[in-house]
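Dropping the structures in below, format is C-alpha cells.
Derivation of every value follows stated rules applied to the coordinates shown; laboratory data play no part. Model, not experiment: these values are computed from the prediction.
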Structure I
Amino acid sequence: MNQHKSAKIISVIFALIICLLISNILYLGITGKHFVSGEDIETFAKNRSKKQETIYAKRGQIYTSDQEKVAVNVKKYKIILVLSSSRPGYGKKQAYVSDAVDTARKLAPILSMDETELTNKIQEKLSAGKYQMELGSYGNNLTATQKKQIEDLHLNGIEFEESDSRYYPLGDFCSYVVGYAKNYEDNSIKKMVGEMGLELVYDKSLKGENGFKVYQTDAKGYALVDGMLRKKDATNGQDMYLTLNSGLQRDLDYMMSKAYQETHAQVATCAVMEVKTGKILAMSSYPSFNPNERNISTYNNFFLEGTMECGSVFKPFIYTDSINEGKYSHSATYVSGRYNVNYNGKTIATIKDHNGGEGWGTITYDEGLMRSSNVAICNLLDNGFVTKDVLKEKLKELGFFQASKMDGLDCSSSIAMYDRTDNRLEYLTTGFGQGSTVTPYQLLKAYSIFGNDGRTVEPYVVDRIVDSSTNKVIKQGKTKRSDQIFSSDAVNQVKELMLGVVENEVGTGKRYRLDDGTQIFGKTGTGQVPENGGYSTSIYMNSFVGLAPYDDPQVEIVITFKSDNSYVDYVPNIVKTMTTEALNVVNQYKVKDSGHLDESYTLDSYTNQSVNYVKSKLESKSLKVQLIGNGGTIIEQYPIKKTKVSVGDRIFLKTDGKDITVPNMSGWSKKEVLTYGSLSGIEITFEGSSGQVTGQSVAENSVVHSGDKITVNLSN
C-alpha cells in the first residue's frame, strides 16, 4: 500500500519536471530567454566562459643627453572611503568607515585638507546612505609615501585605486619643448595621451601598444585554472633621448627665471646650440610652467613661435649680402645721424641713429655696424650696395619669413613687410629689424652661417628614439646643413666686424666680453614694440646673438627680453655664464668622441642584482658607490648601463628598501645632489645657486623616506 502511494508521488514529481522543461523550451523558443533566470541565452552562450582584460603598455621615458630623467611613469593612488555597513569585513576587522570624526582627524593632515571640512563631508555621505565616497582633487594622485602613511594608520574602510601617471622629476625643465602627457579613461580603457610639446608630437612612439588576454571563467566570472585562451603582450613605448644637457638646462632655467621675475619682463627666451651640429644644449622661455602642475598661462613657446621686430641683430645679414655681391668697401664712409626717406619729392620719414639722431659724424660702414647705426643700413640698401631681389632670395634661404618645424614642433612664420608692393620705407626699416618680424628660432638658424662657412644648420632637440626593450636605435637625429648661401670670405669678414661689436671700444656689445678671455662675436639689438597703433616708449625687444670662440665657433646663443632697460643688469651675465659653460660641455663631447678621455670602466645593468655583490664590484674599480634605501636588491641605477665612467665617479644605486640613510653630501656637485633627490624621491631645495655642497639640513646617517625634504647649502 505505502509502496503504491510512493510510486504515485514520484510519478507526479517527474510529471511536474517534464512540464517545467517543456514550458522552459517553449518560453525559450518564443522569447530567447531562460524561463527561471530571465537571461538572454544567446548573449550568455557567447560570454559565459570568456573574459578579456587589457594589458597596458608602459609609456616610454624621456632622458637628457647625460641620461637624467625628464619624464617618467610613476604609480599614483586614489583613496576611496567605503561607508556602507553591508560591506563584509575580514574576520573581526570592520571593512567600512563608521567613525567620521576619528577618520577625518587622522586623514586630513596627510591629504592637506581641513579636518572639519573632511568630517562634514564624511558625515554627509554617511547620512545619505552612500556606499562609498571619493575626495576629489585631495584624494587623487597620491604618492606611494602618502599611501603608506595612510595604511600605517590602520583605519577601517580605506581602499586605494592604483594607476600609472606621468611625472616630471626635474619640474620646470624646458617645459615648452618637453610638454606633458595626461591620463584619460575611454570605455573603461585607461589612456595616457601626449597633450603638448614632444609628448604630443611623438605620442605614437612614446605610448606603445596595449595587449590583451582572453581566458575562460566559471559561472561567477572567476578565471579558471589553466583557462587562458589567447594573449597578446603589450609593446612598451619607445624611450626618447634629448640633446639637452641637464646641467646647462638647469643653470639656464635658474638664471632666466630669476631675471624674468626681477626685471618684470613680459617675455624672456634663450637657446644655446652646438653650432657645428645643430644640437640644442639648453632652451628656456618665460613665462613657463611646471608640467606636474600644468600651471600654464600661455601655450606658445616664444622661442619657436613668438614673432617680433628684432632690431639691430638683423643688420649683419645686410652686410654679409653686400660683401657677397662684391659691392662693399671697408674704406667707404657715410654721414651718420639721420637719413631722410623721400617720396615724390617729399620727405615721408626721417630715420635716426640710436643716439637721438646725433650720430658720430662721417664714419666708415665698418664702424657703423660696430656702433649699430641705422643710417648705415639705409645707405647700404638705398645706394646700390645690395640688390633687392638678391637680398630677398638670400633672406629666404636663411629661413626668414616662413614657417618650419623643429622635430615636429611648430616654428611660426613671420611677416616680410617690405615684400608687400613697392614699400620702400619698410624695405629700409627691415634692414635694421623694424617693420618686418622674425622669430628667435629663425635668428638661431640664420646666425649658424657664421659657424658653418656660409651654410645654415637645422637646430634639433631629439637626439634619438630607442626601443626600450632591446636598446635598438629606432631614429637618430642628424646634422643637416643647407647649401652654401654666402661665401666663406663674406662670412669671415662679417665675423670680424661682429668681433669689433664686442671687442672694439666703440662697439655696443662690450658688456658681453667673456671673463676668461675667450673671444665671442655677435650683435646687439633693440627692437621697438607695437603698442596702441604706435610703438611703446618704455618696453623694447632687447636681444643679443653671439658665437664663440671667434677662431672656430662651437657654441651659439640667442637671447631676447621684452622689457625695459633693467635687462642690462642680467642678460650679459646670462650670455657670459652660459657660453662659457656650454663651451666646456662641447669640449668634453669632443674629447670623448676622440677617444682621449680616460674612461676606465663601462657600467653594466645592475637591476635585480645583489647590493653587496654590485657594491663590492664597483668599489674594486675605484668608483664611489652611493646606496639609496636599505634593501638587498637593486631596482634602479645612475648612470645607466653602457655608460663609460672614470676612477672616482659616483654611482647611485637605488635598492628595494624604504628606509633611506642620509649621506654626508659635503663636496658633492649640484648635479649629484639632484640625481640623488630624483632617485630617492626626497625633495631637495638649495640655498645658493651653484658650487659644491657645504652643508645640509638633515644630519648624516639620519633615516628618511621618499617625500621628505632636505635643504642643501651650495658654496655660491
Structure II
Amino acid sequence: MKRRNFLNTLFVMLPSLAMLLAMSCNTGREEFYIQTVEIPEGYTHEQKVELSARVLPHPRQMKWFEDEFFGFIHYGPNTYSGREWGTGLEDAALFNPGDLDTDQWCELMKAAGINRVIKVVKHHEGYCLWQTRYTDHSVASSPWRDGQGDVLRELAGSCEKYGLRLGIYLSPADLYQIESPGGYYGNGSEFTSRVIPRQAEGRPFEDKRTFTYVVDDYNEYFLNQLFELLTEYGPIYEVWFDGANPKPGTGQTYTYNAWYEMIYELAPDAAIFGKGPDARWCGNEGGRTREAEYNVIPLDASPESYDWPDMTAQNIAGRDRITGETRYFHYYPAETNTSIRHGWFWRNDDEQQVRSADDVFDIYERSVGGNSIFHLNIPPDTLGRFSERDAAVLLEVGRRIDEVYGSNLLKDASATVNNVLDGNTGTFWQSPGKQAVIEVTIPRERVVNRFMIREAIAHRGERVEEHHLEARVNGSWEVVAEGRTVGYKRILRFPAVSADAFRLSITESRLEPAIASLSAHYYDEPPKPVVIRRDADGMLTMGVGLSFAWNYHGMIDQSQPVYYTLDGSEPTTGSRRYEEPVSLPMGGYIRARAIVEGRKGAITESHTGIIRKGWTALDSEGMHEEASRVLDGNLRSRWITGEAAPGTHHLTIDMQQEYSISGFTYVPNTDGGFIESYDVDISSDGENWETVHRGTFGNIRNDPSRRMASFNKAYDARFVRFSNLRAPGGMRRVGAADIEILPAD
C-alpha cells in the first residue's frame, strides 16, 4: 500500500480548506473545522478564542463521547504475581486462569451502564494475551486451554453478545523484549523499508492488505501485532497507548505516525488515546475532575509533529492559555480513568479496598457530567472472574444510573426557545448573541436536584464558558447551581428543590452558544460516606465526606449521624453513635457509616495503628525532625528526602518499646514524595535486623490515597525500618505524609 500522511485522513487543517458543515440561523454562513485548525497569521486574541469554538469533533470522537462509560480490564501475569508492573522475566506458564468467564465480565459491565471495553492485551511486561504469530511469550506457552487459549478472542465474542464496543491497550513498552537475549526493544537495529505484516508460515492472513514503512526491529514487531489485533478480532473502536516507561534509559524510538496511519486504515472508527491525537488523560488516576474541562486544546505545533504529553494542569485550555505561541487548535477531549480497587491489577480481597457504589456513581456524575468520559478499571481475579464485591458495586451503579437518568422530569415542560426539550441532540437552538437565557416551565412542581445541559458540539463546537441555573420556588427565583464549561454534557448537582420552572443563564461564551438538550432529574441521595481521621494522640475524628470515601484529605462535616463498630461487624443504629473523638491507643479496625432516617450510607473501613506519642524517626540522610513528621498525624507536615539513587533511601521508626505488629498504613507526600516499592525490616535493638515484608503500592503517584500493607504474620519489634525505598517513574526522591504501625489482632 502506498504510504500517505496520516493527517490527510484526519484533519482539515487550513481555513481555506475548511469544511462548510452548516448554516447558522443567526450569523449567516459559518466555517467549521474537523478536529484541527491552523490559526491564520495576525489573528487577535479574541479572534483566536472565537476560532477555537469552530473546531468540531471527528465522528469517531463523537462515538467515543456517546459511549460515555467505559470498562477497563487489567488482567494477565501480574494478576498471578501480585505486581502492578511485571519484570519481563515471568514464566509464560504463570498465566493459568482457573475459570475464565468473559461473559460474566460483559454481563456485569452492561448492567453497570458501561458501553465500551478496553482490554489490556499486552502490559509493560510484554506478555501477549492473544495467539500472536510474533512471540512465544504469550498464552500459546501457557498450560491454560493446552496453549490454545485466547483471552481477546473470548472477550470479543462476549462483547458482541452483550452489545459492547471493544478496544485494546497495547503497551508500547515491552520488558520481555528489553530483557530477553535477542529482544527487539532498543536493540540498535537499522531503520529500513519493511512490509507489514510479516508473513508467518502456516498462519496466513485473511486480510491481504499490506503496508510499507521505514522502521527498526521493534517497530516492525509492534506494527505486526497491531495488524493482527485490528484485522482478526472484529471491529476495534479504540487503541489505548500508555506513555509509561518501566525501564528509563533503554533507547527505543517509536514510529508513532506509522502506527496512527495503519490504525486509521484498518480501524477507521478507532479513537487513539494517550500517546495519540484523539483523546487524552485527565491528569490523574484517582477519579478527580476539573471544574472546567475543555475539548479544544491550544497547541504550539502541528498535530503531526506534536508529542502528546500528559496534560495535568488544572487549566489547560482557558482563555489565558491561548497565547501568542498558540498556532493550532485541536479537538482533544479528556478521559477520567480510575480503578474500582487500589491498583490496576487484582491482588487480594483483604488489602485492596473496593470503591463503594456511592463513590463510583459520584465519579460517574462528575466525569460524564463534566465534559469527559468515565473509564473504570475492574480487574478480574485469579479465577478470571470479577469478584463478588466488585460485581455488587457494578450492579448498584447501573441501577442508579438507570433510575436517575432513565427518565426526564422536563418531558412535558415548555421552553422559551426551540429544540432543547425534544430529546434529540441532533437538533439545537443557537443564541443570537454570546449571552443567553433559556426558561423552562413545568406543568406542576417537581422535586429536582440534577439538571443536565448539552451543547451541540457535533454541529457548533464547544462555546459556553460560564453559566448558572435558577429555580422558581414558591414564585421566587433562586440560584441553585453555577458552572463553567458544558461541552458534551454538564450535570449540575444541587440540594433538592421543589420548583415549577428553571432558568438557565449563559453569561460567557466564545461564540453564540448552541444548546442541544436540557433535562432535569432527581437522585434520592443516600447518606454521604464517612471520613475517618486520626491525630498523633490516637484520637479518631469522624464525619461525612464531601468527596469519595477513601479520599483521606477530603473535607468532612458532622451533619449526618455516624455509627461505628470496632469488632468487624456491620454498623447499624444499634451500634455506637459517634459523638466525640474516640480514643484507640492500641489501634484497631473500625467500620463506620452514616444512617439517616433509616437510610444507610456506604461503610468506610479503617485500620488504625498504635498511638505514636513519643515515637521518633530517622532517615538515611540523618534527618530526625523532618522524618518524625510522618508520626504527627498532620497530613500537611510532610517528610521528603533529597535526590539519591533508587533503593538507597530508608526511614527508621523507633516505637520506644516492643510491640506485636502486623502491618502498616502509608499516606504519600503529594508534593513529590512517593514510595512505590519498599522492604520492611524489624529489630528489637536497632542493630540486628530481619526483613519481614516486601511490597509495592500500585499507581501511588496518580492515585495518592492512603494504603495499607499486611505482613504474613505478627512480629515482635521495637524498631521498624522501611528500606530499599523506590519512587515511581524514575523519580529520585521519596517521602510520606503519614505512617501508622498496625497492631497484631
Structure III
Amino acid sequence: MSTGTSAVGRRRFITFLVAAPTLTIAARLGIDVTADAPAMAAGRPTTTSSEPTTEADLGTTYVLRVTSDNRIIFESPKADVGQGISTALAMLIAEDLDARLTDVHSELADADNLPGQSVGGSRSIRDAYDPVREMAAQARARLVTAAARRWGVAADTLTTRDTAVHAPDGRSETYGALAADAASVTSPDVATTPKPISEHTIIGTPASQQEGRAIVTGAMRFSLDVAVDGALPTVVARPPTIYGTVESVDASDTEAMSGVVAVTTIPTGVAVTARTFHEAQRGREALRVTWGPGPVDDVSDSTVNERLAQAIPPFADPPLLSDHVDGRFEFAFVNHAPMETNAATADVRPNSAVVWSSTKVPNGTRRQVAEAIGLPEDAVTVHVTRGGGSFGRRLSSEAQIEAALVSQALGRPVKVMWTRDDDTQHGRMRPASMHRMRITYLAGEMVSFENLSSAVQLDFGLSPVIIGIDPGALGYPSIGSAFFALTQHTPYALGTETKELNEVPFEFPTATWRSVYSGHNRAAEELMMDRLASKLGKDPLGLRIALANDQPAKALLRRLRSESAWGTALPAGWAQGIGYHEEYDGRAGCVVTIDATDPAAPRVTSALVAADMGIPVNPMGLEAQFMGSVMDGIASILRAGNHIDSGSVRESSFADFLWPRQRHAPTNFRLVLMPTTGTSIAGAGEIAIPAAAAAVASAYGRATGTQPWRFPLNF
C-alpha cells in the first residue's frame, strides 16, 4: 500500500480483448495518484474510460470469459466474504451482455501483481460499476458481430437476449456457440457502449444471492473447507496475554499422544499438528509452556480510560453570553467476530509456496507470507477462497503466515484453524475510544461544534482505505488522525467545526472495524443532536431536518419521519430513536423502536432504514446489508464489547462476547430507497452502521429518560 505524499484520486480504466481461443474481455482499473488526498479519503473519486492508463498505475484487473458451454465466467479480484458482491457483479454483466443471470458465474481471482486487488472502504461495486458493464457491452458487440458475419446479415438487425443472439428470421445462436468466432473480432460492427439506465431490466431489480442456497445447505466451500491432499490439521497454543512470547516448551506429553504428528514453535505460539483437529486440540491442551510477558501485561480497562482521557485537550472558551451542550462518550474495544474464524491451508516447498485462504488483501497476504518464509514474492501463490464474514477481520493475515511457517518447518501441507477462543482473545478489535463534544449556540443560532476525541492507536495494516495518505504531509501526527479528519463529516450546520483525534499508542491487535471511525464517532455526534434538541425544547428529528446541510439530507430525513410515523404515542418505557449518516457517496438514516421497560434488558422491536444510494444494483442485497448494519448497531450499543484485564481479553467466546442472536433482531425491518437521480452509485457495506448505532442509543435514552454515554450499555 502506498503511503507516500501522492494521493489516490480518480479511478480510470481501459477495456481490451485478450488473445484466447474463446471470447475473453478484460478491464484494468487504474489508480491516479496525482489528485488531492481528501478525494480518496472522502470516498468520492470519479471513474472514466476516456483517458489512457499505463501499466504502472493499474489498480486491478477484471476478466470476463464466454465459454463454449454458454457459461459467462467472471474472474473477480474482489473477495466475497458474504457481502453479496459476487451477485451484484453478475447482475452488472448480465444486464449489458443480455445474459440470463443464472448463466453468469463468479470466480475469485488469485493474488496478482497489481496493487489494487483489495476490498475495503465500500468501494467494490463503485469501482466495478463502469468497467464491468463496459466489458459486458464489449463482449455483446463482438458476439453480435460474429453472428452477423456467420449469417451474412447486417449486425444492426440482430438482437440479444437470454445469453443468445437472435435474427429477425428466427435463427439464433447461443453465446457459447459464437464465442470462438467472437474472439477474433477486433472491430465490432455495433456499438460497444453500456445501456442507459432507462433500459435496465436486471440492475435495480431484487435478486437473491446466487450462492445463498449453497451457503445455507453447507455446500459452499469456505476457507475451512479447502481440501488439499495430505494437509494436516493444526492449532496453535497462544499466550495468556496479548502478544506474549514463548520462553520454553515441554511437549513430551503432547508428542506421546495418539494422532499427534509434530509440535512447532512459531512467533505467535506453539503449533500442534495432528491427524485430526480433535487430536490437535487435545495435544494443545497437554502442552506445558512457559510464557513470557507481552507489551500490555500491565494494562487494563482503567489504564486505557485514563490514558484516553489525558489525550483529549480542553474545550475552547465559549463566546460571551452563549450557551452550550456538552457530552462525553466512551466506546469499548469490539471484536470483529466473523462466523468463520481465521483459517488457512499452506503447502511450502523449498522454492515455492501455495496458500489457500479468504483474504481481502490477496497481494498483501502474499507479500507477508513471502517475507515470513524467506521466499521471493513471485514464488508464492495465494488462492482466494470464499470467506464466512469479515467486517474488517480479513484485512490481516495471521493464519496464512502461521500455516506457511508450520508447513515450511514440516515440509508438508497443513491447515491452520483458529478456535473461537483464539479469535476472541487474540483477534483484531475496533479500538476503544473516548469523545468529548460541545455544541455552542447564541440567540438561537449555532456558533460552533467541537469534537475532541481520543482512541487506542488503530493498526490500519493492509487496509486499502489508507492508500495515498501521508499524515505528515497533511499536517497530522498519524494515519489514524488524518483519516479521522478526512472522513468524519457532520451533516448539520453547527457553525465553526473543530474535529481532532489523538491516538494513544498501546500495542493491542486493532484493525479497521466495519465503518472504521464513523460507527462510534458519528453515533456520539447524533446523541449530541438529541441533547441539543432537549436543551432547546425541540423535536429531535425536526431539529435535524432544520439543521441539515443540504436538500437531499432534508428530503431523506423527512422521508424517515413520514415512513416511521415519528412521534406516535408509545407505552411507558418504549421510544423511537433516530440516526443519520453520509459517507461512501450515499446517505442513510435509521429510526428504531425500543422496548426498555426493563432498562437492563432492552429490546429493539422495529427498524426502518431510509437510504439514498444512487443506482441500487441489487435492492435485495442492500436490504441484507442494512439488516446486518442494524444488528451491528444493536451489538455495539447494547451488548458486545471486550474488557481488558492485565493484558488479556476477558471474553473468550460468544458465551460472554454477547453478539446479538436471532432473538435480539427486530421483528419488523423495512428499507426505503430514495428515488434514483443521476448516475452515481454508493457503497452499502458500512454506511448504515453509524445511523443504526445512533438510533439504538437515541431510542434507549428517550425510553429511559437518561443520557447514555458508555457503550456497550451492559458494561
_Answer label among I, II, III for the case where percent of Cα pairs over 41 Å apart, calculated from the coordinates, equals 36_ = II
*Suppose you compute Rg/Rh (Cα atoms, Kirkwood Rh), for residues 309-388 alone for every structure in I, II, III: which one lands on 0.95?*
I
_If Rg and Dmax of the Cα atoms in Å, for residues 245-508 alone is calculated from each of I, II, III, which structure is the one that comes out at 20.3, 74?_
I
